[in-house]
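Just so you know, all these numbers are worked out from the coordinates, no wet-lab data involved. It should be emphasised that the depicted structure is a prediction, and the values quoted were computed from it without experimental measurement. Cβ atoms are built from the backbone, for glycine too; each structure is taken alone.
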Structure I
C-alpha cells in the first residue's frame, strides 16, 4: 500500500464510481459498444464519441441510434450481446491498484463506503468478484436500483447516502471519472472529486467545476486526507 496512508480521512462517507475510477475498462467498453452497434445496427461511432458514452447505463447506450425496435431487435438483446463481447475480453480489465487500496484503507478506518455506478446488476455480478472489494462496501447502488433516475440525476447518490445513514451530504465525497459523477454528486449536495485516469478528458471534467481534481491514482489518499482542511 502507498506510503500516503498515514493521516485520517476527514469524511463520514466515500462514494466511488467503478468504471474508470476503480478499474480501467475504457478500451474494453469502447470495443464492446462498437461491436454491438455494428452487429445490430450496421453503424458505428468515432472513438471519442464512444468514450463519451461511458458512464451512462446500458439501457441508454443501447438507444444511441434510436429505438432498437427500428433495427428489428430490443435493448435487452443488445445489452446481452454487449456483455458477451465484454466478457470474452475481460482479461483487458485493469484494476487501479492504488484506488482499490484507498477504498479498502478508508473502510478499515471506519469510513462508510458505497459504490455508485451506472453498471447493471448483471455487469456487477461479473466484475465485482474480480475486484475483490464487495466486503468493503456498505452499499452498492447499481443502475437497476435507480432506473430511470440514473446519473446525472441526484437519486443514485441520495440512495447511497440513505443506505449509509448519512444525513449531511456535505460530509460525503463522490469520487468518479465522468461528468455524470460530478453532476450527480453536486445535485445531491456532496463534495465531488474528478479523477483524471478514466475516459473523460481533463478539460471536459473541469468544465463541470468539481470541488477537487485528482490527477493520479497514487495521489488519492494524500489528497483525500487534505481536502477538508483546504475546503
Structure II
C-alpha cells in the first residue's frame, strides 16, 4: 500500500482517479497497472512508485470510496436538526456522492461482491474484512438516526435490517444505473437526488407533506 506520506499528493490523486475509472469500465480482471498508466499518458513506473500491485491499487480506490461516503454523511449526522432533518440531509448527500463519484462507488460495490465469486488470499480476506467493518459503521450511522426519527414519531414503519438495507439500496441505486447526459445541469442532478430521497423516505413511512416541507427548508 502507498505510504501515508504520499496520500493527498497530486500524483497519488491522479492515479486513484484513473484507476477508479479503469476498474469501473474494465472490471478487476480486465484492468491492469499498464492500462491505468496508459489512460494517464504515463508510465507503469509512476504507478508502481505509489502502489506495488494491482491489489494494492484496488484496495486504495475502495478505501477512498468509503472515505468519500463518510465525508458526505458527516454534515447531516453531526447537525443539530431533528432526526428526520438529519436523515434527509444524510440521504441527499449520500445520493449525490454516489452520482458525483460513481467510478469509486462502483469499485466499492464490486470489491465487496468479489468475495462471493472466488477464493481470496489471506491478505485479500483481511482487506475485505476491514472494508466490511467500515460499511457496517456507515450503516450504523443511518440506523442510529432512523431509530431516533422513529422514537420522535417522524417515521411510521418499524426499523428492521431488511428495511434499512432496502432504504440504503434505493439511495445507492445511481451507482448501477446513473449515466449523466451531455446537457445535464447541476439542477437536473439535484432533482434526481431529490426524487430518490423522496422515494426512500416514503418507504420509511414519512408523509408526503412532511417530505415537501423538508425539501423547501433545504432550498
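Numbers at a glance
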| read-out | value |
| --- | --- |
| At a computed 45 (percent of Cα pairs over 25 Å apart), which of I, II | II |
| Label whose coordinates, when distance in nm of label points 7 Å out along Cα→Cβ at positions 54 and 206 is calculated, return 2.0 (choices I, II) | I |
| Among I, II, structure where distance in nm of label points 7 Å out along Cα→Cβ at positions 30 and 198 as derived comes to 3.6 | II |
| Value 20, calculated as relative contact order in percent (Cα under 8 Å, 6 or more apart), assigned to which of I, II | II |
| Value 0.95, calculated as FRET efficiency 1/(1 + (r/R0)^6) of positions 22 and 142 (r between Cβ atoms, R0 = 25 Å, to 0.05), assigned to which of I, II | I |
| Answer label among I, II for the case where helix-only ellipticity at 222 nm (-39500 (n - 2.57) for each DSSP H run of 4 or more, over all residues; to 500), calculated from the coordinates, equals -24500 | II |
